[in-house]
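Chemist: So, here's a batch of structures to check.
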Structure 1
Amino acid sequence: MVSDIGEQGIKLAQYYECAGDPDNPKWLKAYLDSGGVWTIGIGTIQYPNGAKVKKGDTITSQEMYDYFKFELRSKVEKAIVLTRDDINQVQFDAVVDFAYNVGTNALQKSTLLKTLNAKLTDMKIVDNFFSWRFDNGKEVGGLLRRRMSEALLYFTGRLKYDWVNYKKLTAATKSEVIKEINK
C-alpha cells in the first residue's frame, strides 16, 4: 500500500504550479492564478493557519517549501483514504497531483475516482482526467496539458511536460496521449 507521494508526483506538482522553476523568486510574491485566485509559492492558496493568500503577501523560500509540504501532506492523507489499497506509486502520484490542483473535495466527488477504484487500468481514466480541463467554465490549455501529464504518469510512470502545442481537447490530443501510453 502506498503511503506517500513519490518523487514523480512532487516534480509534476512543482512543474505545473511554478512553470518548472520553483526556485524563481517571483513565486515568493502573491499572484493571481488563471482562475483569479491569489496564490503564492508552489500553488499555495491558503496558509497552514487557515488564512487565505492575499494581494501583497510575500514569503521566504523556506516557507514556500514548508507550505508545499504541508498542503501535499493533506492531499496525500485524503488520497490514501479515497483510493484502493492496490494503487501503485505512479498512479497515486498522478491522483495526488490532481487533488493538489483541484482539491480533495473535487477528487472525492469525481468520476475519475469512481472509475479508478472500480478498475485501476480502465482507459476511461484518460477521459476522466481530461474532463477537469476547465476553470470557471472556460477550457484552459495549461490545465489540459497538466491532465495529459497526469494521465501519462498514471499509466506509464513517465513524466512529460512538452505538450506545448495543445490548447484545446481534440481527437488528436487524446490520440497523442494514448500513443504515448502505448509506447
Structure 2
Amino acid sequence: MIRWIANALTTLTHGTVWKDNVAPLSAAGVPASSAPTMRVFGPSGAREERAFAVNDYLFVQPFHVNHDIIPGAKAYPHVHWSTNGTSTATVKWEFQILRALGHDQANFAASTTVYVEQAAGGSAWRHMVAEVSDEDALTLVEPDELIMITLKRVTNGGTDNSDYVFGVTVDLHYQSSIIGTVNKAPNFYA
C-alpha cells in the first residue's frame, strides 16, 4: 500500500515516470546443446548463473503489458549481464520478439529480431545493461499485450569476448503517467 501511494505521488509530481517490467530467463524447452551452461557467478563463488557462449539462447518468461502504460509510448528491452574476466571485447545480444494484443484482438505474428552490442566493462563481475536503441524500441499499444522474447548471444563479427558471459535477466523500460486503467478489458480508457 505504501509503495502504491509513493508511486501515485511520484506520478502526480513528475508527470511521467520510468518503470521496469521484469521477467526471468528460462531454459525450459531449449535443447541442451543450445542452452547456456551453469557456471560459478560472482566473487564469492557461492552462486551459479548461466554463461552464454556464442549462439546459446534462453527464453524470457512472457512480459504482460501493465495497465499503467502510456499507449503509443516506447518500451526498451534490455539485458542485464556480466563477465568473469577483464576482456573489453564487445558482446552482441539478439532479441527475437513475438507479440500479440490480448482479449481475442490479434494473433501472434512472425517474430521480429533486434540486436544490441556493448563492450564489456573490463573488470570481473561488472554489472552491464545493454538496451535496444530508440529505433528498435517497441511501441506499446494497450494493456494485456504479451511480449515474448528469446535472448541469444551472437557473434559480434570480430573478436568475441572470451570470458564467461552471463545473461542474468531481461526487462523492459517503459514510461507511465497513470496508476492504472479505468476498465480491465478493452476499451481500457473509457
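Chemist: As an exercise: relative contact order in percent (Cα under 8 Å, 6 or more apart), calculated from one structure in 1, 2, equals 35. Which structure is it?
Modeler: Value 35 for relative contact order in percent (Cα under 8 Å, 6 or more apart) corresponds to 2 out of 1, 2.
Chemist: Continuing with this model, one more query. As an exercise: mean count of other Cβ atoms within 10 Å over residues 100-107, calculated from one structure in 1, 2, equals 17.8. Which structure is it?
Modeler: 1
Chemist: Quick one: semi-axes √(5λ) of the Cα gyration tensor in Å came out at 26, 19, 15 when computed from one of 1, 2, so which one is it?
Modeler: Computed on structure 1.
Chemist: Which of 1, 2 yields 3.5 for distance in nm of label points 7 Å out along Cα→Cβ at positions 60 and 116, as computed?
Modeler: Comparing all candidates, it corresponds to 1.
Chemist: Now a separate question. Consider the structures 1, 2: one of them gives 16, 12, 8 for semi-axes √(5λ) of the Cα gyration tensor in Å, for residues 84-123 alone as calculated from the coordinates. Say which.
Modeler: For semi-axes √(5λ) of the Cα gyration tensor in Å, for residues 84-123 alone, the value 16, 12, 8 is produced by structure 1.
Chemist: Rank structures 1, 2 by distance in nm of label points 7 Å out along Cα→Cβ at positions 36 and 52 and report only the one at the top, that is, the highest.
Modeler: That would be structure 1.
Chemist: Comparing 1, 2, where is distance in nm of label points 7 Å out along Cα→Cβ at positions 20 and 76 highest?
Modeler: With respect to distance in nm of label points 7 Å out along Cα→Cβ at positions 20 and 76, the highest-scoring structure among 1, 2 is 1.
Chemist: Further, regarding this structure: Looking at structures 1, 2, which one was helix-only ellipticity at 222 nm (-39500 (n - 2.57) for each DSSP H run of 4 or more, over all residues; to 500) calculated from, given that it came out as -2000?
Modeler: Source structure: 2.
Every read-out reported here was derived from the displayed coordinates using simple, explicitly stated rules and does not represent laboratory data. As the structure is a computational prediction, the values presented were derived from the model and not from experiment. Cβ atoms are built from the backbone, for glycine too; each structure is taken alone.
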